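Take a look at the structures listed below.
Derivation of every value follows stated rules applied to the coordinates shown; laboratory data play no part. Values in this document were obtained by computation on a predicted structure and should not be read as measured data.
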Structure P
Amino acid sequence: MNNRVFVITGATGATGKAAARAFAERGASLVLIGTNQSKLDVLARDLNLPAARFLTLTVDLRDGPAVHSAAEAVAAKFSRVDGLIHLVGGWVGGKSIAETPVSDFESMLGQHVWTTIHLFRSFGPRLAANKWGRVIVVSAPTATNPLGKSSAYTAAKAAQENLVLNLAAELKESNVTANIIQVKSIDVDGSGKGATPDEIVASMIYLCSDEAGKITGARIPLF
């Protein structure tokens, strides 16, 4: 990953931190995006990268112009972008469709769909121009097989996955891949239930390799 530039959203979460460490260890430069600058500063300090190899940005990804400005800042510092790892989470559930407030649908659509639209619109053309790129979104198996009482979340994640599949088709000829990692749950406390952040990141590392250049529009299950 030497000389590659990867954008990681949700960078201060457990999976985001693991991804940042793994990509940095492999020589990548990083754009770390979050909503809390102090947490971003701690992460950047822990990574111990030279200033030339990282950029931290506090961005509300639901705000299209703000995402566009972030893409401009990335271009100004690095002149390129090679990958987008979208890890912004958020879940609401436990109620039937009739019981779910409209505000929950709006929240999940904003969190998962609009953030993805803004990121793809701002970074997709830059990846295509680069003639090499990797896009990864973490989702859940319930996006394609909902179990009920999670309609706001699963509808939003299903729409997000559809956006990834569209991007994969649109950028296929540009040597840009776009894939989904479906995770049932993330094991952050060593319970053994679900996939650990390091296991998720191991899949990311492979998908971002040259050897995975023919894998695009795929749903990778990590259950």
Structure Q
Amino acid sequence: MHRHLLALALALALPLVAQAADNDIDKVNGAARVEAGQHAGNVSTVNGSVHVGDNAVIQKASTVNGSVELGEHVQATAADTVNGAITVGAASRVSGSVTTTNGGIHLGKGTDVNGKAGTVNGGINLDASHVGGGISTVSGDITVGANSRVEGGILVDKPGGWFNFNNSRLPHVVIGPHAVVQGTLEFRREVVLQVSDTAQIGPVKGATPAKFSGDVPTN
């Protein structure tokens, strides 16, 4: 009896697995889109952007030359691009990481990223949002906005290889009012670090924090 039930369960599950695989969106030289409220698997393109509408549910959103835009209340497992920005709308949830090489990352109000948020050349901006796996960059500015929360610390790495071309400008790191950064804030290159007098941060390595009052630093 148990064997028959197991066989029936497997028979029912197999079409669902096949359907999930068939639900991928894969394009070249053009935008990949998921409309609002729709469900999809992996959404990817080359030489184009990825647009995911509000309340959609997807797996990974990725491209090579183009931006990734996730709307509000989107659920995704990860988002990445090489040359392009990533925008995650308000109250969205990414269970993995959000990463780009040349481009910025903006996390909307109430967004929850369980993995890391990382760039090489590009700023990272959190608007009352949460990152569970730390923040990292080489040459980008970082703004942990008011009421944001970061676990896993912050790393600003030193440039290496061909990234040395952008080595002259100092990255600015701002920890806003009532923001919380747990873990070490490690800076392997010179930065400008400004921390709100109402923020909570972990140990700082490689930089001296400058305190500020009010909503934003005055300089």
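Here are the numbers for the structure shown:
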| item | result |
| --- | --- |
| For 0.95 (Rg/Rh (Cα atoms, Kirkwood Rh), calculated) the corresponding structure among P, Q | P |
| Structure with the greatest value (metric relative contact order in percent (Cα under 8 Å, 6 or more apart), set P, Q) | P |
| Which entry (P, Q) yields the derived value -13500 for helix-only ellipticity at 222 nm (-39500 (n - 2.57) for each DSSP H run of 4 or more, over all residues; to 500) | P |
| At a computed 0.93 (Cα Rg over 2.2 N^0.38 Å, for residues 27-146 alone), which of P, Q | Q |
